[in-house]
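Chemist: I've put the structures underneath this note.
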Structure I
Amino acid sequence: MADETENMPLRLLREIRTAQAATDAKLDAFIASTDRKLDKLNIELAGVKRRVRKAEELLESIARIMSDGALG
């Protein structure tokens, strides 16, 4: 009986460590998937910024042409 009582804290500690390791693995997997999603989002955002900049350049060109046409 004394042997069981002495081993119980060690067994519980092992179970806690095992559960913690499983939780850490799940957390690492979640972070990795989040990082991939953030990378994809950053790439998409860069594409949107590039298209907005091209649209701005186009509008600036149109404005110059219209300005030149109005002046003569």
Structure II
Amino acid sequence: MIRLLTTCLGLLDKIFDFFNQQKWKREGRQETIKEINDAINRQIELGAAADTIPDLERDGRLRNKYDRARLYE
């Protein structure tokens, strides 16, 4: 009888351990997704900030490229 109870308790322990591991995996995935989203948002903010800063050299290159393209039309 004691052996049966020990086996049942061991089985319950394994079942609870399995569910606990699944819970940790889900939380880990959610945390990873949150970190990735934060990194993406940081990159978006950096891109928006870079877009607002005027780059005279780049503007000049684009203007020259546009002017050269208009010559061949």
Structure III
Amino acid sequence: MVSTPLSLELRHIDRMSRQELIEAVSSKRDCLRADLVGCLEEESTDRLQLLLLVARLIQVLRQEPRAAAK
């Protein structure tokens, strides 16, 4: 079976502890709106996983050259 980068990322995120998720989302605050990362300790684990995935996707998209999007 060939794993896609997305499936690898999802497995990695799924294996992270709650504290690791909080730290990872905190380190990517610049990729998310301030209201989404207000008080991470109160967020559910599922929401932390989703926030981290979204932040990583935004980070990748920001790194892509604009020419590749055309």
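Chemist: Could you tell me which structure in I, II, III was used to calculate helix-only ellipticity at 222 nm (-39500 (n - 2.57) for each DSSP H run of 4 or more, over all residues; to 500) as -18000?
Modeler: On the way: I: -37000; II: -33500; III: -18000.
Checking each candidate, the match is III.
Chemist: So volume of the Cα convex hull per residue in Å³, computed for just one structure, reads 55; which one of I, II, III is that? Don't jump to the answer; show the numbers that get you there.
Modeler: Details: I: 55; II: 119; III: 98.
Clearly, the read-out refers to I.
Just so you know, all these numbers are worked out from the coordinates, no wet-lab data involved. These numbers were taken from a predicted model, which means no experiment stands behind them.
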